[in-house]
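No lab work stands behind these numbers, since they all come straight from the coordinates. Everything numeric in this text was worked out from a predicted model, so none of it was measured. Cβ atoms are built from the backbone, for glycine too; each structure is taken alone.
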Structure I
Amino acid sequence: MKKLLFILLYFIQFNLSFGQNYYLKIEGKSKAETTTIDSIGYSTKHTNIKSLTDEYNLFSKKLIKLGYVDFQNIENKKVNDSSLVFKCFLNKKITYLYIKVENYTFFDLVNEIKVDTIKITFEESENYLKNVSKKLELAGFPMAKVKLKSLKKSDKIMYANLSLDIDKKRYLDNIIINGYDKFPKNHKKNLIRLFKNKTFNQQNLENLYSNINKFRFINQTKYPEVLFKKDSTVAYVYLEKSKSNTFDGIIGFSNDEQEKVVFNGYLDLKLNNILNSGEHFSLFWKSDGQEQRTFNVCFELPYLFSTPIGLKTELQIFKQDSTFQNTRTSLNLGYFFNYNTRLYFGYDTVESSDIQNTNSISISDYENKFYTSTFEYVHLDRMDALFQEKTTLNIKLGTGQRDSKIQKNKQFISSLNTKHNININERNSVNLRLETFYLQSDEYIINELQRFGGINSIRGFNENSLQANLLSSLQTEYRYRLSSNLYVHSILDYGYFEDKTTKTKNNIYGFGFGLGVNTKNGLLNIIYANGSTKDQNIKLSNSIVHLSLKANF
């Protein structure tokens, strides 16, 4: 019984002590020193003795950094079971540090003016040494060692010599790719061309990491590593092939008036690096079975012959019921400033057939030829599964001539397509998209006008149901992220267009809302939108549902 009572008392005492707090007090030798100590600050309340002593040791290091290098702990006393007092003598504070530079090579390495002695406050000394190390690292000396030696005190001043232990300057000599043996050779050679013989430092290593992240068809499994050999410096990057291909489509069929089978639906296919050469191939087909048929195919091949030159070719066919058919071909050579920043120079031709052979002023067979320049820019956010394209920009200018059976006209075209995500916080963001087009000509015919409207343009209208020689539009979405894979958004679109073939000028609007879900198979978008014009009242019967599922593979 006595033994049991002893055990109970022991556990009661243990539990009481376990919940106890300990208090730290640090005093100076005088009231002035105590005031100085209190102004520096420290934590007074602690849950155990170890935390208390760690705080005092941390405070001691803080005193030395501030210049109290000769401070002394003269007394420790226990006031009671929970309070400890440490008494210190601060002594004189070192105010300034004079650093004598023995090796003038340092100034040449970091591009600074040569001086014999550097004067700084003592409190700045640690940051100064860190900055010296950082400057040497940026200059290509990552292994450099910096320290102060021959320290001497005189009253409130400290004197020291700057000691530098510098190895040879490092340059990036090679890039080794691990994990993806079939990484495109031209892309690798271009990376080596960009980074080989560059001064090695963390900034250039970060640039290498960022450049590789611009390739949609790969993921980096970890940050690049560096091997310092005796006579070379090698960067190792770790890659895996990503699911960068997308497919979106629905295909059906029906019978026309002559009881012939007519296919309808759409197909949007984008393939990246299927041949392990970094190429991009896209195919778009859409048919409503009656009025419109669209067929677009595009092929891009970057870094021809391991140079920053790329090739881009396009074929576009558009047929408007039994009225006309346009066939556009384009050949472009581009210069890659980097993978996501390009400037193309191209040659475009369009052949248009007046199917009914009316060959009138408003519609006619024609051919045009344009010399074009196109600037493309993409900024990706690979960490965002829903909105990876942070910013896109496409600017195109062209000059040429259109020849029809009626007349010839000199022409000029310009277009701007850009979008940008503005992140307000983790859940809220705004997406803005600006689309403009302008065709300048003395005369216009219907079958050369720009077609717009639909899910990738002004929403609430059927695909390519509108036409214009001048278009300026802004599409906006306010997005709210419900989870990492689910978001809802509003739709507010505005556009102004002119059609000189019908002498029409009008404002158009699109209103609605949408839902986006990132599934295992891809991104599903459902959009409900209503389109109207300035002179037209909004009618629910005019609403359109846009559906898109982009499967990744």
Structure II
Amino acid sequence: MYASTALDSISSLVSVLAVTSFFLLSYVRSVISWRNRRRGRPLPPGPAPLPVIGNLLDMPETRKWLGFQDLCTKYGGIVYLNVLGNHILAINDTSMAQELLEKRSANTCSRPSSVVIPLVGNDVSFSIMPYGQWWRDHRRAFWQVFHPGAMRGYRDTVRAFLHEFMRNTVSSPEGVEQYLYGMFAAIILKVLYGLDADEEGGELIDKIHESISCTTSVMISKHAVDIFPALRHVPAWVPGAGFQRAFAECKAAVEYARDMPFAKMQTFLSEGKLGGTSSALAALLARIDDTVDSAERAYAEDTVKNVGLTTFEAGPDTSFSILQAVFLAMSLYPEVLKKAQAELDAVVGPHRLPDFEDREALVYVNAIIKEALRWHVVTPLSVPHCTLEDDVFNGYFIPAGTTILPNVWAMLHDPAVYEDPEEFRPERFLRDGVPDPTVRDPYLFVFGYGRRICPGRHFADDLLYITIATVLHVFDIGPPLDEGGQPIKVKYEQTDALVTSVKDCRCVVQPRSEQARALIFGA
């Protein structure tokens, strides 16, 4: 008995020593490899790391764009952090971001790997896919139906839902935010799938929105599985493994958002309720070669499904967030609204609504759009990039697998470029009443960089323009009122999220004249 116990102890000790030796050997080999790769070249500047955890304590906890702004300012426009072995490079400097993410896009075009994203089923979203053939196939499919020339085909749909939004807002102005989000979601649903946002379609929108919120919440939270990937194999019933249940719920929600609208569209197509090209995804399905084998067809159909999911994840929330900022800005800066309305009256006149063909002449309205994108940066740290190979930049060693965070918020709030950056001032983009090309254009940053620039930017820009121009043409927007009828001062503040929104954009919205009311209900 004692001999057996002794042998068991020796066996356990040998196992522990073996495992320890394996990890020590792996560590030594990685250190040697690391030194050979660096060849004595310094890493970018940053705070000194602590043993084991590295710069974990230097990572900003909340409103990360502000924390990285402070760090980058301290270390010269760029800062390097090593967090538990993960390389992170944050950039405040515009020229550095352009060099790394535009000119060197071939090496910085991937996305960081994640343990959590596949567990919640969102690895099928091509906006966060790593660079490779799978991503290229999705990007190519999306571009076929959302290239600049395709925009005209969606404009009647946009107009119809915009007119419905205006009528709803006049009838129940307190629901303007609800109607605004519903409009953007309904437009995406119709453009993608050809489905209407009726009772059944509205339920689809609600469930898709729930899945997006669930996934985003999981992705921005901290999980032990990110640090110890082996935990992903732990069953949900094990104490402390509750994250598995949360992940499973999110995965089910993502699969619903991906599959249900697509299945409904296919049913409508088979019943002849949709024309073959009446929606973007139906058009993509029609392009699949009938001669391909079943595996190739399944891959092509999965690609179309994923394009739909990715578009719905990105589309409504980002457009809604910008319009929140515009409504709030108009109530805080009434002189801006008056200038825009004067321009619209001169260009469009009182007897019709703005149209896409008016855009070039609406110089001040375009400046408002630029200022809204600059003032309220929807994705302050953009979407992270990742390096594919080791690189040397300005004499600094950038390891393969480095996560790059372009601090777009800091770039667009740089007081050296934008005087009083916290103020909403469209005039900063104009000189003598015409666009000033010497002022940094937010369009160069807010839609991403290089090969990962947002492929839906043309559709988003079209949508933002016609919505903002129309709203400013027919509505007066003022601050909310208290019980005594006095204006309430609402402070601009954005939420702390990957895709931010405006925390409080309460305002009073009403037709600016009887003629405007007639336009709204006659549209």
Structure III
Amino acid sequence: MLATGIRRGLPQAVSDARLFSSSSATSAALPALADTATKSGGGFLSKIFGGSSARISVPLTDPLPGVDQPAAFSPPAKRPETETTTLSNGLKISSEATLGPTSTLGLYVDAGSVYETPEQSGVSHLLEYMAFKSTLHRTHFRLVREVEGMGGNVMASASREQMAYNIDCVKTNVPEALEVLADAVLNPKFDSWVVAEQLKKLEKDIKNIKENPQMALLEGIHNVAYQGGLGRPLVCPEGAVRTLSADTLHEFVATHYTAPRIVLAAAGVEHQALVSLAKPLLEGVNAGPGKQPKVESKYLGGDYRQFAAGPETHAVLAFEFEGGWRDLTGAIAVTVLQFLLGGGGSFSAGGPGKGMHSRLYTRVLNQHGWMHNCTAFNSLYNDTGIVGIFATAQSSHADEMVGVITKELQAITKAVPEEELTRAKNAAVASVLYNLESRAVVAEDIGRQILTYGHRKPVAEFITALESVTAADLAKLCTKMLKSKLTMACLGDVANVPRYDAVAKRFA
């Protein structure tokens, strides 16, 4: 019991609820509600406890008489616009005030494995593991406790051309979340003992990637397909684990994490409020030399083969998409092509019917029972990209598997039936709109587009472009791609896989 004289005030929500229960609007409605009520026997409990209950006779589909209906929520007539501000040091702040009680903040950096020197090979992969550890102002323990205290969630990812650092939080905690994000990314401490600890975890990740055929082959095709930046490994080489150090990390960050190459992207935050919060935190970031380095990546094609124990053979046939994301018309057509080909495994955990009308399902998986997996993929970058098909089968069917993939790649240079094309375009549009319902995806889209284009293109522009793709556009795109040099990669029991020259001649 509470001590005499000590009383706790009711929480505001409870107090408001009590006020509402005795409000004039509700009181005025009571006689009308009483008129609609009929007495009933009260059911089983009334036989035990006695008495009767009032039953409302108004159907659930009709509004209660005398009760004012609350005003319906009216969503905005159009999507909130993306606003961008550039600070004096060149750092860009871009945001979209999406609806909802939560926000996502992200720092996106024009830095990745394409910028690594031979001595720094694997540093981007390690930076992903070192994210949100100790800073010059916080221990790792304190940083974790602060994020937990605000109910936040942090994530970092490394790619070939960009690094991404994100934090999710409720809107009321945006100031604290932004300060933690900026401190973690721009003031990392890189304690040597923490680096050593993360390198051990990195070794396990490297092992897991090697055991994943799709990820291992994706690394392999980049290694043989490109000369230059994109040919460098994204996954840290095993030998580099012994040479990477805190000094390597500091050197890479000091060189590439400069203001003109950083974007603060946010979803669920008013832009001017974000700028006022970010300016004192980010305006002091080093502007660097001013001109960002140009990294050349020349597509050459090639053959990659890696033996691995097991009864299966995994293979990839791929070609260059020249232009990358900066060729928006071509990139849109590649997106439609991805949904046209589709594919998946012979067993899909996603439920029946998922993507079953795509070409690689209807023409490959449904027709060849020995094919375990057949999936289209694309990896697009700022100025180039690689598009192809990944497949898996028993090694005894390796030759036949390569033949089937070849046939499907050749088929996409011919006119696509209107029904197939419409289905692929609808699937692409649905995927874009569905993904943009995610606050985190919106923030990522903003950050990556600002780094690539310097501005964010309206969603409506992408949708219109997707819906405008024609069968002739796809045929033209695919014909041009198949004229580039073949990139071929195999993993597993590769003894029965046909030679590179023999496969390349089929596309000549």
Assuming 2.5 is distance in nm of label points 7 Å out along Cα→Cβ at positions 131 and 203 as calculated from a single structure, say which of I, II, III it is.
-> III
Have a look at I, II, III and say which one yields -17000 for helix-only ellipticity at 222 nm (-39500 (n - 2.57) for each DSSP H run of 4 or more, over all residues; to 500), as calculated.
-> II
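Out of I, II, III, choose the structure whose coordinates give P(r) over Cα pairs in 10 Å bins from 0, in percent, for residues 315-370 alone equal to 22, 37, 22, 14, 5 when calculated.
On the way: I: 22, 37, 22, 14, 5; II: 22, 47, 30, 1; III: 21, 41, 27, 11.
Answer for the origin of the read-out: I.
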For distance in nm of label points 7 Å out along Cα→Cβ at positions 107 and 443, the calculated result is 3.1, so let me know which of I, II, III that is.
-> II
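So relative contact order in percent (Cα under 8 Å, 6 or more apart), computed for just one structure, reads 17; which one of I, II, III is that?
Details: I: 6; II: 21; III: 17.
Structure III accounts for this read-out.
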semi-axes √(5λ) of the Cα gyration tensor in Å computed as 45, 30, 22: which structure among I, II, III?
-> II
